[in-house]
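Each in structure tokens, the structures are laid out below.
Readers should treat all values here as calculations from the given coordinates under stated rules, not as data from a laboratory. Source: prediction; values computed, not measured. Cβ atoms are built from the backbone, for glycine too; each structure is taken alone.
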Structure P
Amino acid sequence: MDGLTVQQSLNGHRKMNIFITGGSKGIGRAIVEKLSPINNNIIFTCNHSVETAKDLAKLFPNSSFYTCDLRDFEQCSIISQEVISKFGRIDVLINNAGYDNDALFSKMDKQIWDDVLNVNLNSIFNFTKLFLPLMIENGWGRIVNVTSIAGFTGAFGKSNYAAAKAGIVGFTKSLAMELGSKGITVNAVAPGAIETDMLNRIPEKYKLKILESIPTKRFGKPDEVADLVAFLISDQAAYITGQTVHINGGSYL
């Protein structure tokens, strides 16, 4: 660190190195756009939206991306080695990537179950496991996991998705217990109905029913979730760990 502690580097002496999974669209893109103008290096992953990721990286010279199947630990391991070789460390990990494939449980086959669990839950093991040792060595880090209101309320036709998102909450609490004494906080954000592709795929009549159930009478915006994530990785949130912060317009009270 050339004589600078990690904490000093985060107070303006050096850039933070921030790694975001699923950063090419939706909430992930909003997080990239929120954090890139600040004095940070942003590294994000995408899977299928390569052209979108290229366009985003062009907008922010301090950002870069990797195409990655987050279910593949070996692929994640190779990418983590490249990232650490280039940047030296990751200070902030945001496990954002998500995926849904809906079906009534009575009609859900094993492949649909496995795919959703692997992308939403099992994948957060990979980069957390790979970047955590350097966070511990440096004595500072921030981990933010993106879960969902569905992990608390359940959701019709989304037993796989709800189970995965509920698992993230337990993971967040457990990891926070293990890392609190090491200068690392671990928190989760639980968005409700946010204006993303996932919401837009819902038929209009069902979207209207969802809207009626939201006390604020509007859907959330990805940049509002990004603002919350930015707070949780800041010094102002240093005494917050193991928490899931809900952002849903009052849908879950």
Structure Q
Amino acid sequence: MDTGLDGDAAKKILRIVERLGVRIRGVVITHAHADHFGGAAAIRALAEVPVYAPALEAVIIANPVLEPLYLYSGASPIAELRHKFTLAEACHVDGIIEAGARTVGGVPITVIAAPGHAPNQVMIAGGGVCFVADACFAPEVLRKHGIPFYADVAQAAGTLEALAALDGAYSAFVPGHGDAVTRIGPWAAENATRLAEIRAAVERALEESGQVAEIVRTTADRMGVAIPNPVIYCLIQTTVLACLSALQALGRAHVAVADNQLVWRHD
């Protein structure tokens, strides 16, 4: 599952596989963020195995410029978004996977829908282990980043609730970032609390300003986050926009154009 950021990460994975004396039957990519599929093309070529991904994520994996494009509102991405952290090497996807029981290379797995962090993200379970990808972050990762990336905060909240319900169903849960744990419930609860805090911070910021840039700044300040560079700004801005979309869907915010400016208003 997933292949790391680049070819170097892929080669490290293959060395570990060799030491374990096992064989890769196929690669399953959980979602199309560069740090999760950047090594896919290298593993596909070196191990001569097929690559699988959910339908929407597969389009980005095959056309990785789509990631910096959506982070930059669809415009030609700035130079800061044109490096391997947000622009991975393209990889051909051999097969599409969706939620349910599947067989990959003769190995039975269960694909579990986990949208929110990415629109079509999935988790993969098999052999008593569940790879949760970025559906849930380890506490130290959550605290380090402060405001994680979310494309849809309502879906993310639903995924965390569903993940908590899986506690006890598997002997181990493996996050995309961090060490494996035997219980995922406490992590899911901490992630859900942080997500609720971010959503509340955005709503409070909206009561003070209708400008997205100001909402981003105020939200980051209240969450104790110092934004270090344009890439992190774009990631956090996406989470803030996802919160605003959720508020609109709940009837608690609306958007309009005034004096040639896009303006949000709290209802």
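The value 7, 28, 35, 22, 7, 1, 0 for P(r) over Cα pairs in 10 Å bins from 0, in percent was derived from one model only; which of P, Q is it?
Q
Quick check: 1.2 is what I get for distance in nm of label points 7 Å out along Cα→Cβ at positions 76 and 164, calculated from one of P, Q. Which structure matches? Mind showing how you got there, number by number?
Working: P: 1.2; Q: 4.7.
The structure behind it is P.
Have a look at P, Q and say which one yields 0.20 for FRET efficiency 1/(1 + (r/R0)^6) of positions 108 and 180 (r between Cβ atoms, R0 = 30 Å, to 0.05), as calculated.
Only one of P, Q returns 0.20 for FRET efficiency 1/(1 + (r/R0)^6) of positions 108 and 180 (r between Cβ atoms, R0 = 30 Å, to 0.05), namely P.
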- relative contact order in percent (Cα under 8 Å, 6 or more apart) - highest-scoring structure of P, Q: P
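Work out mean count of other Cβ atoms within 10 Å over residues 132-139 for each of structures P, Q, then name the structure with the largest result.
Details: P: 16.2; Q: 24.6.
Once mean count of other Cβ atoms within 10 Å over residues 132-139 is worked out for each structure, Q has the highest.
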- Note on the structure: Taking distance in nm of label points 7 Å out along Cα→Cβ at positions 20 and 244 for each of P, Q, the highest value is that of structure Q
- With FRET efficiency 1/(1 + (r/R0)^6) of positions 172 and 236 (r between Cβ atoms, R0 = 30 Å, to 0.05) computed per structure, which member of P, Q shows the largest figure? P
